[in-house]
Structure 1
């Protein structure tokens, strides 16, 4: 039985240890006070890189694609671009992937720009486009459009998130479960892995996990005090359990359907 993985977003090395001990499968480093994909400082990235266990994947929030264009591909430089020798030396281990949001990209040649950004990262670092469920608020390409672009360009993974963390609500507030299942099925048909996020609550996790994404990504659900609070080990354990529960329920439903 395939299991939906749990990605936990952290903002410091202390939270890395808490997330790992609580059962996270993937560690994502970001600065939540800077937006949906706020990038952590080079110092924070370097510190986190030293404590993420070798057997776990770790990813970095790189901000919005348009922000990186305006600032000269800041995320690329901090993670390991040609102009970031100091940053490279400070990272004990390069991240497995960097995520870039696609807000303000609707109607623009964003695919070409995204390819350019990805091409400046070390070959061992995957580039992940982030599609937003609240597409209008983000002025971003539709999820299906991003999935198809990923298949064309060989981007292995797409993250679906929410852009507006204050007004838009959670992923399940914005879209029906049936729509999420269609995204997952479309990604599977295209050979693209899909990760689902978006202010998911403890109750949301098993519902979303049952849709069979590669991973469910959370922060606010595992924090005391919301997404800008602090990761709590008991909450991580509860969400990890709920993630597994969603996978079990999915297989149970499948077995029942096959029986009848």
Structure 2
């Protein structure tokens, strides 16, 4: 799929809307800012000077922008199916290579100009695919990674059913103590406001046509993700950070 251009979206407007996106996302991710830092730490621990990093399910580039800031000499490629969020990201972050593609297919791999992919990262995007689709995603990531490369998945991953209420409470209180308070605007309000901007109309029509409805949460536990990684090309996978449900899981390809 070819990159999406951004009709009617200027950089100043995009930066404003990206800032609003960041605020509303804090409603949903416990320990979000720290989690982004941990993702970068995990990549750096394996390769202090990565060549190419791919962000799957990037949205407008929240994680990709932080990765680019941490590794300024690295090529960062952000992949998402949503034409509106891709256009927003491209206008807000011109140094990042945004590609519109479905991460559940191999289409995004066609946009890799280099086979030296040091890391694939993802944040709050892999709790939707079915187990079989997720297995395909992990298998594709392992295939494009260089020897010893890492896949870093940061998401809401469930602990054992017996501990879910404990994890929810601990995570919520920990995030309240550490995080910047979320903006008044949440997901629904943000999208409702975007739909009132005339310049966004064309991209939002494309979004309705091209983006399938989100399925329900796949409800997979941390151990399920770890097993899927190890069954589909990764030599080892384990949790390196957790705050309630919010988890950073790292899979490493054999050197």
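Read-outs: derived from the displayed coordinates by stated rules, not from any lab. Every value quoted in this text rests on a predicted model; they were computed, and no experiment measured them.
Quick notes
- Among 1, 2, structure where relative contact order in percent (Cα under 8 Å, 6 or more apart) as derived comes to 26: 2
- With Rg and Dmax of the Cα atoms in Å, for residues 67-186 alone derived as 16.9, 46, matching label from 1, 2: 2
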